[in-house]
Structure P
Amino acid sequence: MIREIVIISGKGGTGKTSIAAAFASLMENGVLCDADVDAANLHLLLKPKVVESHSFMGGGIAEIRNEDCVACGICREVCKFDAISEDYHVDSIACEGCGVCVDMCPQEAIDFPIQQCGEWFHSETRFGPMIHARLGIAEENSGKLVSLVRQQGRELAEAEGRNLLLTDGPPGVGCPVIAAIGGAAALVIVVEPTVSGLHDMQRVAELGKHFGVPGLVAVNKFDLNLEMTEKIEAWAVDQALGLVGRIPFDSSFVEAMVAAENIIEFAPESDAAKTVREIWKKVLASKALNNMGIADLR
């Protein structure tokens, strides 16, 4: 049975991807997924070799067939983005792909062809297979691409007899995050000990709760603000979230990134590396996963 652990944070820059890369080196019999398609960067640490690449087809852009257009003006009236010129040509940059003009045109003179918005990849890394993607600049449908990445990761795991998906999720609480967490076995929420960190964690934890996915909290750079760390952990306990560990501030994380390695590879004897190993063990031993038959993954 395939289960998925999604690593998320309420904001970017918390160290989520660094921890995901470290978990990757500790994972056994799993598939990696980078679901942060708007700003994918897990590949920078894992240096994947692409096995397959595929186009991602997302939303459409309106195209007016001028030979069928009667210049009634309805499309210009309903377009809230001023994307249609006076001579009835669509500005592809201004068009947001909402499709209102297509629906409202009485002559049915507007086409809505689907566009290529990005690419997704099946790759091999030194820690196992990986599914990842790249969304085009300013393109829409990141949530759809996140869902595709997770789906392909699960299909790959099934095909190769693997029983775990390890997903580096997007930050925040928007559409890509919603697409990344539904149906997961557990969320590892990485949080920094700041006021905004607490607030962001609360939002993403509530989102996980809404979708019925158990949350596990890891405080990164905990020793920079012990008082806030304790507040974060107290709130997590009050909300029945699991506590899996505190990661100390360590410049080795940055040095590891520069070397395109994770903390386990770069500084295996550091306190940070030892802590990450313990957190991974606690994640696999957590009630959220053991209730679903994951204990044998350890």
Structure Q
Amino acid sequence: MTDVAEQPGRVVSFLRLVKVEHSIFALPFAYLAALTAMWPTINWFDLLWVTVAMISGRTFAMAANRILDRRIDALNPRTQNRELVTGAVSVRTAWTGALVSLVFLFLAAGLLNWLCLVLAPLAVAPLVIYPYAKRFTNFPHYVLALAQAVAPVGAWIAITGTFAGSGPAWVLGVAVGLWIGGFDIIYACQDVEIDRQIGVHSTPARFGVRTALHISTVTHVVTFALFVWFGALVGLSWLWWAGLALTAAAFVYQHVVVTPRDLSKVNRAFFTANGFVGIALFVFALLDLVLL
């Protein structure tokens, strides 16, 4: 009885550990690639398995990241309350959740098509490499970008079963990866001093907050240009460009509110602005597909 009663608590703690709600960042772009590839016919089963694959892959990535970084997290005051550090989630539970997620990822890939299944290990590789990246490179944020760029490309292949005609998905994938990598640089600015003390590598720790924020700005300028290129490639109309205008405002906002002298609004830039970007672009692209 005790085990049964405790199980829901472990599940909730695990979901907090992997921050499942952050799927909102990349999932809309996977949907965008999938819908663009299949339009005007919608295969709801394929969309379901794309969703399962995306959430499973991200859950595996977050669980592995938390497990491999738990000793680093214990040394950082900002991350000392994470579940694996406090014991709210055991390492065994975290590994179990990670492996279950991995099984669902491969199951979804297999149910989509054979090419997805064959390529699934390649999609998983950067998810595992990323937690180690901060141990050997000053640019771990771009390893994260590579891991995130897989989502739109994978969604396109999930629908079409081929690389043929996948150019727009690659453009969107690189855009999404650089978008997330760029704001990961901003997020890392919070930990400059402690990272230097404990030997964690990052762009802010190596080059300083001011230079890191400039690098993030350039990264997001390239991101925006790639979003423009994607819209042109697939022939999206004024609704997409309206969404991009709002996206530009969100980018400007996050780079204005976070400064070298004031990092207090990093979380607002990270969660509010970036959550808005993903949802806004997806909604405007969907309206473009449906109405025009």
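Laboratory data are not the source of any read-out in this text; all were calculated from the coordinates shown. Please read all numbers here as calculations on a predicted model, not as lab measurements. Cβ atoms are built from the backbone, for glycine too; each structure is taken alone.
When distance in nm of label points 7 Å out along Cα→Cβ at positions 63 and 103 is calculated for each of P, Q, the greatest value falls to P.
So distance in nm of label points 7 Å out along Cα→Cβ at positions 135 and 175, computed for just one structure, reads 0.8; which one of P, Q is that? Going label by label, the one that fits is P.
Have a look at P, Q and say which one yields 44, 31, 16 for Cα extents along the principal axes in Å, for residues 87-166 alone, as calculated. Matching structure: Q.
One of P, Q was used to compute helix-only ellipticity at 222 nm (-39500 (n - 2.57) for each DSSP H run of 4 or more, over all residues; to 500), and the result was -10500. Which label is that?
P
For which of P, Q does distance in nm of label points 7 Å out along Cα→Cβ at positions 39 and 263, calculated from the coordinates, equal 4.1? Of the options listed, only Q reproduces it.
Given a value of 2.7 for distance in nm of label points 7 Å out along Cα→Cβ at positions 79 and 255, calculated from one of P, Q, which structure does it belong to?
This value belongs to structure Q.
Computing mean count of other Cβ atoms within 10 Å over residues 191-198 gives 16.0 for which of P, Q? The value was obtained from structure Q.
Structures compared: P, Q; top value of relative contact order in percent (Cα under 8 Å, 6 or more apart), i.e. the largest, recorded for P. Among the shown structures P, Q, from which was the value 1.01 of Cα Rg over 2.2 N^0.38 Å calculated? Of the options listed, only Q reproduces it.
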